[in-house]
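Please treat every number below as a calculation from the coordinates, not as lab data. Keep in mind the model is a prediction, meaning the values are calculated, not measured. Cβ atoms are built from the backbone, for glycine too; each structure is taken alone.
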Structure I
Amino acid sequence: MRVFIAMDVKDEGSIANMLKVQREFMNLGLNAKPVSKDQLHFTLLFLGEIDSSMLERVKERLSKMIFEPVNVVYRGVGAFPSMKHPRIIWVGVDPNTTSKLTDIAMGVEDRLKPLGFKSDKQFTPHITLLRVKEGNSSRRSRRSEDVGGSDALATAIGKHSSTYFGSDTLDEIKVKKSDLMREGPIYTDMFSVKASSRLDSK
């Protein structure tokens with residue numbers, strides 16, 4: 001099974017604001033797959049393919065993790081790998097929030113390092129809004145000269161570079177299974193750990 005560890009976006013007002021901007025990007029004619037409201041999350045650590053016995057070992061290690069709830073401020077839109085050639089369009093967090101989420105992500109990694117899990121890149125807290133399909137940033141740019149294609153997209157991203165989406169309190173780490181389907185990934189919560197509490201099995 002394909003597994004990752006995450007914290008879900010919870011605040012409904014923040015989610016509504018994110019979806020509003022998501023629709024704004026899609027209205028550009030963007031050839032992209034929007035992330036559904038119930039899949040908005042921070043990925044803390046990607047584990048990849050593991051079997052059920054390893055899942056139990058992950059569960060055992062994480063059940064001993066103690067962390068405090070983190071107050072999150074959702075702010076700004078960005079893109080990976082760049083605004084000119086985006087593959088992922090995301091919502092970020094206020095700089096004061098970054099260190100708090102980084103501490104939790106590092107805590108998760110520290111708990112799971114003995115099992116052989118380690119992040120292959122620096123943690124950058126973000127919530128994926130859209131996944132842009134390769135080789136075509138805008139369907140409209142092929143049909144009309146008045147849509148700037150990647151330039152229009154970069155302008156839209158820049159417009160929201162400091163947009164405030166809302167605030168939230170995150171108090172639960174979830175281990176999720178990801179099933180890749182044609183219509184998009186399906187996430188299933190396998191178990192969770194709540195802030196300063198014992199494991200809550202699903």
Structure II
Amino acid sequence: MILSLDTSSERLGISIFNEEKQLLYHLSIYKLKPFSEILVKKLDDIFKELSLNKREIKKVVVCKGVGSYTGLRVGLSVAKSIAYALNIPIYTYDSLSVLAYKYKYTNGNILIGINAGKGEVYSQSFKVSLEDIKPLSNINLAKLKDFEVEISNYNLVVVKNLKISGNNVINDLEDLSVIGCIYSLEKNLSEDVFIVEPIYIRGL
């Protein structure tokens with residue numbers, strides 16, 4: 001089995017796939033942080049509910065950012081602990097790329113924005129097609145007002161945890177544990193369990 005976690009936003013996502021990458025279970029909870037209070041318990045509850053043994057997990061997938069740094073640290077810590085304890089590979093994905101991947105059917109240049117707090121936005125532009133996604137910029141930390149200016153330059157803008165509206169804007173409300181897992185395994189984004197860390201743009 002494959003366990004996938006997303007703790008990058010206020011929506012906690014836990015997904016379980018079989019080895020054929022078929023979705024067996026998906027839980028999505030809106031929960032104001034910290035996720036540290038519920039993540040491990042939810043995992044225990046899920047395995048009991050499905051009568052599964054944790055040793056059946058053969059891969060673990062987790063979002064490493066960008067997003068809520070506290071949430072990311074919790075998710076990555078739990079994923080790394082599982083990977084280490086079971087001696088299984090850990091796969092990661094970044095939230096901006098996964099959102100671009102999710103909307104790759106639009107075929108063109110799109111802009112992704114995720115709430116960074118403090119009136120700022122993590123943003124990145126991509127050229128997307130059914131075949132692939134290609135970043136057109138590095139991850140940027142911008143003021144919300146500057147990001148809003150950029151919106152008119154794109155046919156599609158996908159935002160997460162941002163109160164922005166427009167004819168070309170999609171507010172994505174789903175957790176990324178399902179699509180993120182598919183993306184990470186497709187791109188073979190395995191990491192060293194001892195080295196992998198959350199993506200953090202703003203200085204600590």
Report task. Match the computed value 17.2 of mean count of other Cβ atoms within 10 Å over residues 76-83 to one of the structures I, II, and report its label. Result -> I
Query raised in the report: Thinking of I, II, which structure, once distance in nm of label points 7 Å out along Cα→Cβ at positions 12 and 164 is computed, gives back 2.2?
Result: I
**Report entry** Which of I, II yields 57, 34, 27 [Cα extents along the principal axes in Å, calculated]
**Finding:** I
Query raised in the report: Between structures I, II, where is distance in nm of label points 7 Å out along Cα→Cβ at positions 60 and 92 highest?
Result: I
Requested in this report: Taking -0.74, -0.94, -1.00 as the value of log10 I(q)/I(0) by the Debye sum over Cα atoms at q = 0.22, 0.27, 0.29 Å⁻¹, for residues 4-43 alone derived from one of the structures shown (I, II), identify that structure.
Outcome: I
Query raised in the report: So relative contact order in percent (Cα under 8 Å, 6 or more apart), computed for just one structure, reads 34; which one of I, II is that?
Result: I
